Each structure stands twice: as structure tokens, then as C-alpha cells.
Structure 1
Amino acid sequence: MHSKALKFHLETLEKPLPVGSTLLINAEPGAYLDHLTDHEITVITQLANTANKWKRKNTETQRASDEKFDLIIHYATKFATENIATIGKYVQQLNTGGTWISIIPNRTGASRLKRDINKLFSQVETTSKAKCRIFQCAAEHDKKLTSKWASLNKPTAIKGTDLVTVPGVFSAEKIDTGSLLLADVLKQETWYGSVADLGAAYGYLSHIILSTPRQKMNNLCLYELDHRALECAKQNLTESNTNQKTKIEYHWTDVTEAVPHQRPFDTVIMNPPFHEAQDASFTLGKTFIQQAANILKPGGNLYLVANLHLPYEQTLLEHFRSHRLLKEENGFKIYLARK
């Protein structure tokens with residue numbers, strides 16, 4: 001959606017964009033690249049699946065850059081605070097006379113982003129295509145507001161906890177209800193051997209099991225798509241890991257593609273992501289369950305929380321010897337499945 005809109009925008013420009021150093025933020029490869037062949041391109045992304053798509057195009061990505069650029073193209077997300085934090089950081093790296101472009105789908109906050117961009121930039125041109133809004137801005141901007149927005153990138157404690165996170169990470173404003181309910185179950189268990197946390201985010205569930213009194217784990221492996229979340233998890237688990245015998249590993253990976261590990265796990269814990277109603281098959285969560293089965297030892301356990309409406313029971317039947325409902329509350333269900 002973003003890429004189709006960007007391709008249209010670049011095709012219909014009356015004045016050519018500045019040729020030189022170009023930064024792509026959150027962008028996936030697409031046909032729009034045909035219009036940037038004369039540009040020296042840098043790609044930054046925090047997401048492992050996006051990095052993999054660029055790698056298949058023989059392009060390495062970075063997670064951040066401190067360079068200066070003549071053109072910056074920003075694929076905005078559905079998280080308003082993440083968008084202004086990203087704009088605040090990188091607009092400062094735009095060369096004099098350079099151009100900023102942001103693209104966002106209409107249904108994920110285009111109106112909000114339009115208001116924010118108009119506050120920051122003195123010159124903004126707006127176009128629409130493929131159910132997206134495209135904002136092209138001249139480099140001149142409100143430096144005081146830019147600095148305020150950029151400060152939002154710093155890790156901040158979640159209210160009522162000692163755990164930190166950053167805008168754009170899953171459940172950045174507060175601990176989500178599903179994880180809280182699963183945590184109540186995990187606190188009652190004894191932890192031993194090797195444990196995997198799939199889709200670990202900023203490490204809340206791992207923090208819970210590391211903090212339990214009956215913790216005898218040899219190793220704990222966190223797997224997460226968003227590199228920012230993993231960096232927060234490292235900070236959060238440093239204080240939790242009072243048992244220095246537990247080796248903690250952090251893997252930046254797309255769980256649906258790969259779960260790198262040296263040996264099978266005794267236990268997997270997870271609050272798997274799912275696409276909204278547009279994906280009626282709920283493939284994402286089902287793939288997480290399949291991957292959990294792939295990495296568990298025979299007799300190993302999976303602790304899973306999911307929204308009540310998600311039809312994961314058949315997938316559990318297909319990949320696990322048994323499963324039972326532990327808890328059903330506040331629109332969520334918690335299962336224990338045995339390999």
C-alpha cells in the first residue's frame with residue numbers, strides 16, 4: 001500500500017526530487033525504487049521481516065543512521081507517537097534544501113499525521129493514492145518542536161512498573177491485559193531447563209518468570225521482530241536476572257520464518273500477535289503455535305494466551321499431544337499444551 005502510493009507520487013512529480021543521499025525509513029522494497037536509481041540509498045528498519053526482504057534484494061539495512069541526507073522517505077506506522085518521534089529524530093539529519101516525504105494509509109492515522117506535519121514543516125504538499133496520504137515537505141521546520149519530538153525516542157518506564165519501552169513497541173503505553181492474565185498463571189509455576197519466549201516484546205513475560213522464587217532455568221531465549229523491543233528487554237531483564245546461572249539470549253528474528261536455537265526447549269511462553277479482521281484465517285498466531293511445537297522437546301509445555309475469538313484449538317490439536325484451558329477472563333483464554 002505504501003509502496004504503490006509512493007510509486008504514484010514519484011511518477012507524478014512536476015519537479016524532480018534532489019538526487020544525492022537518500023534515507024528510507026521503515027520502507028519495504030518496491031517498484032518505486034525504479035525512480036531512485038540515481039540516489040545513494042540507505043535503509044533503516046527495526047523489523048526483522050523487513051530487513052529480510054531487503055536482504056533478498058541484496059541490500060543490507062541499518063537500525064539507525066547519524067548521516068545527513070538530501071531526501072528522506074518515511075513509511076509512517078499506526079502509532080502516532082512513534083511517527084512524531086521518528087520525524088523528530090531524522091528531520092534534523094535533512095540537508096539544507098532537502099526534501100522530507102511521509103506516507104501513511106488513510107485508516108491508520110492519516111488525519112492525525114497531517115496535523116502533526118503541518119505543525120512542524122512550513123511547506124507541505126499533500127497527495128492521495130492507493131488509500132494512502134503522501135506528505136512532501138521542504139526542509140525548513142520548527143526546531144524547538146523537532147527537539148521535543150526527538151526526545152520521545154528515549155526509553156521510558158511503563159506506568160506502575162520498572163520496565164521501560166519506546167514508542168511503536170507492542171503495548172508501549174501499559175502492560176496488555178492478555179499478558180497480565182498469563183503472568184498470573186506463570187507466577188504459580190516452577191521454571192527449569194530451557195525456556196523460549198516467542199514474540200517477547202520488551203520482555204514482560206520473561207521478567208515474570210525470572211522473578212519467580214521457583215526459578216531454576218539454565219537458559220532463557222527471547223525472540224522478537226522489533227529490535228527496539230529487544231534493546232528494552234535487555235535493560236528490563238538485567239535487574240530481573242538475580243539468578244546468575246540463567247543464561248539469557250536475545251534473538252532479532254521473524255518467528256514465522258525462523259526460530260534459531262541450539263537444542264529443543266522444555267517450555268515455550270507466548271502472547272502471539274495476530275492480524276485484525278482482514279485476515280480471517282488468523283495465520284500469524286497459528287504459525288507461532290506451529291513454531292512452538294517445532295522447538296519443544298517431547299513432553300515440553302506451551303503456555304499461550306489469546307483473544308477469545310481466535311480459533312487456535314484445532315491448531316493445538318494438530319501439533320500437540322494434549323491441551324487444556326487454564327483460564328478464561330476479560331476476553332482472553334489461556335491454554336497449556338503438551339508436546
Structure 2
Amino acid sequence: MGKFAPALLQQAANVIKLTGSFSNIIDGVITDPFIRNWLDLLCFLLSGLPADGTIAAEVAFMFADWYRPNVQLDYPLGGSGALVDALVRGLTKHGGKLVLNAHVEQVLVENNRAVGVRLRSGQEIRASKAVVSNASVWDTLKLIPEGALPKRYVEKQQAIPECDSFMHLHLGIDAAGLPENLGIHYIVVNDWDKGVTAPQNVVVVSIPSVLDSSLAPVGKHVIHVYTPGNEPYAIWQGQERNREEYALLKQERAEVMWQALERIIPDIRSRCEVSLVGTPLTHGRFLRRHHGSYGPAIAAGKGLFPGGNTPLSGLLCCGDSTFPGIGLPAVAASGMIVANAIAPVQKHLQYISETFG
């Protein structure tokens with residue numbers, strides 16, 4: 001870090017501001033009620049918390065990108081699957097291997113060190129350098145043998161507050177006659193006075209086939225509607241997926257998403273050809289997420305996301321339960337931090353030299 005010290009020292013006065021909440025920066029500066037609400041909304045969509053709980057550094061980084069002159073929204077051709085394919089190409093190019101349908105049952109611990117994982121199938125995979133978990137803090141703890149981590153550490157991690165979950169609506173619709181200027185993204189706030197974190201108050205709509213026609217058959221659109229991290233898990237706890245009661249609750253809790261979409265496409269229900277509703281139980285099942293949660297609700301200024309190291313030698317963590325926090329950019333950064341922790345310093349210097357000269 002030595003060669004970057006002069007530039008870092010110039011920003012020393014801003015470090016405290018950047019590690020605090022974003023509200024500390026806008027308090028007394030932004031007074032217009034709508035703009036304050038809008039900033040609260042953007043923070044919530046980034047981190048699962050409003051401005052008073054979102055770290056200022058994350059907002060500064062994202063706003064710098066969003067509001068640059070002539071900035072445009074980038075969307076990957078082929079949808080999010082194209083991003084996965086690109087990552088897999090990079091992994092295999094450098095000798096890695098992606099193994100699917102390989103649920104990790106337990107982290108293997110020998111001589112107080114994480115040495116690999118045991119899969120649900122019984123297969124064991126040994127680690128050459130480290131075991132890295134990108135599961136949530138609560139789900140990672142479930143994979144560690146009892147007694148391998150200090151009891152106080154486990155209790156502290158288990159007590160971390162969690163963000164709420166999601167409702168999802170996935171649709172395939174007939175696009176005939178829809179306006180040519182149909183947008184890709186819409187955000188509906190039902191009542192600003194309730195606050196952006198209120199259950200089902202914010203609904204996000206994404207129509208990716210507007211930009212990439214390959215994502216839907218000719219003359220059709222695919223739509224994803226969701227309530228972002230504001231669906232309480234308690235409503236769903238104890239529900240059984242094969243029961244009529246569950247189906248009726250899905251229908252009831254999905255109504256707010258239909259209503260939001262009707263503000264954009266009034267006749268959406270008659271256009272619908274495919275309809276799938278996801279709940280916090282869906283989130284938990286397919287993503288293996290504790291309570292289907294968006295992630296830890298660690299408010300800036302009141303707590304810090306932990307780093308990638310753990311008390312168990314050989315076990316590192318990344319993802320939305322580690323620093324810098326929730327959201328794709330933050331999670332990507334956490335992965336880079338752990339990769340850097342594993343790689344020797346000489347590799348760091350070589351990469352910096354090749355990249356920046």
C-alpha cells in the first residue's frame with residue numbers, strides 16, 4: 001500500500017464521513033422532502049436499509065457511476081445468465097472448475113483448521129489453500145462442526161439482525177400493441193409517508209426483454225416484479241408449500257405486485273401467459289438463504305460488517321455478510337478482498353504493476 005499512501009492521506013479527513021451513514025452527509029444539506037425520500041429509496045435498494053443505515057462510501061461509489069455525464073444503463077445481452085457464463089469462462093480459463101448440484105453439507109475441520117468440505121452426496125473435496133464461504137453468516141455457521149468456532153463468536157454472529165425477504169412475480173406476456181417506449185425498469189412507492197422499508201410499500205418492475213429480445217419469444221416479454229427486502233419472514237414461517245393455505249397466501253401477498261404493474265401495463269392480467277410467484281420460502285429454498293433474508297441489517301455508524309477472516313484457521317468468508325456489505329458491487333468487492341488475502345503479496349505487486357504501470 002506504500003505507493004498509494006500519499007493519495008490516501010489526502011483523503012484522511014473524509015474517512016470518518018465515508019465510514020459513517022449517508023444521512024450524516026445529507027442532513028442539513030438536502031431539505032426537499034421528495035429528494036430526501038428518493039435518496040432513502042436508492043439507499044434501500046442498494047443495502048436494504050435507508051440513508052441513516054447505509055454506509056456513505058457505498059453510496060458515494062454508486063452515485064459517482066450513476067450520475068456521471070452521459071452515463072447509460074448497461075444491461076448484459078443474454079440477461080444475468082450471460083454474466084454467469086462469463087464468470088465460468090474466466091474460472092475455467094485459469095484452471096478452476098464449477099461443480100453444480102453439489103450442496104455442501106459440512107466444512108471439514110482437522111487440527112483446528114478448515115481443510116475442505118463434505119458434500120451432501122458424501123464426497124469430500126480437500127482445499128489446497130483455504131475454504132471460502134459466500135453463504136450468509138447464519139448459513140455458514142450451520143456448516144461448521146460444533147465446537148470448531150468459539151462459542152462467544154457463534155453467539156455474536158447468530159445475533160446479527162437480518163433484513164426482510166422478498167416477494168417475486170415472474171411473468172411471460174403477450175407484447176402485442178404495447179407502447180414502443182416501454183421502459184426496462186420501474187419503481188413504485190405506494191406511500192412515501194410510510195417509509196421505504198415498510199412491508200410491500202416499494203415494488204420494483206424489470207422488463208429486460210425490452211432491451212434484449214432474445215430473452216423472450218417473438219412478440220412476447222418477460223417481466224420480473226419484486227418487493228425488495230421488505231417482506232417479513234414471520235408471515236410465512238411454518239407454512240407448507242403443498243398446502244392450499246400457502247397457495248392462497250401467495251395470491252394475497254402477490255396482489256400488490258400486480259397492482260404496481262397495472263400502473264404501467266393496465267391490461268397486464270389478460271396478457272399474462274406464464275405466471276410464477278416466489279415467496280420468502282422460495283428464496284430460502286432455492287438460494288439456501290436463512291429466512292430468505294436479503295442479508296444482515298447492520299446499520300452504518302452502529303456496527304460494521306465483519307471482514308473475511310474467521311477464528312477458524314483456513315476458513316474465509318465473502319458475500320453480503322462481510323465488508324463492504326449488501327448489494328452486487330459490495331459483494332463483488334468482498335470476493336476480491338478474500339482473493340487478495342489468499343494470494344501472496346508478490347502477486348499483488350505484479351498485478352498492480354501490469355494494470356497501472
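Quick notes on this one:
- Of the structures 1, 2, the one that -10500 was derived from, the read-out being helix-only ellipticity at 222 nm (-39500 (n - 2.57) for each DSSP H run of 4 or more, over all residues; to 500): 2
- Source structure (of 1, 2) for relative contact order in percent (Cα under 8 Å, 6 or more apart), computed value 20: 2
- Looking across 1, 2, the calculation of distance in nm of label points 7 Å out along Cα→Cβ at positions 87 and 215 that yields 4.1 traces back to 1.
- Parent structure of the calculated result 3.5, given that distance in nm of label points 7 Å out along Cα→Cβ at positions 31 and 231 is the read-out and 1, 2 the choices: 1
- For 0.65 (FRET efficiency 1/(1 + (r/R0)^6) of positions 79 and 255 (r between Cβ atoms, R0 = 30 Å, to 0.05), calculated) the corresponding structure among 1, 2: 2
- With P(r) over Cα pairs in 5 Å bins from 0, in percent, for residues 71-222 alone derived as 2, 9, 15, 16, 13, 11, 9, 9, 7, 5, 3, 1, 0, matching label from 1, 2: 1
- Label whose coordinates, when mean count of other Cβ atoms within 10 Å over residues 55-62 is calculated, return 11.4 (choices 1, 2): 1
- Among candidates 1, 2, the computation of Cα extents along the principal axes in Å that gave 62, 54, 41 used structure 2.
- Source structure of the calculated read-out (Rg and Dmax of the Cα atoms in Å, for residues 23-118 alone, 13.2, 37) within 1, 2: 1.
Here, each number is a calculation from the coordinates, and none is a lab measurement. Remember, predicted model here, so these are calculated numbers, not experimental data. Cβ atoms are built from the backbone, for glycine too; each structure is taken alone.
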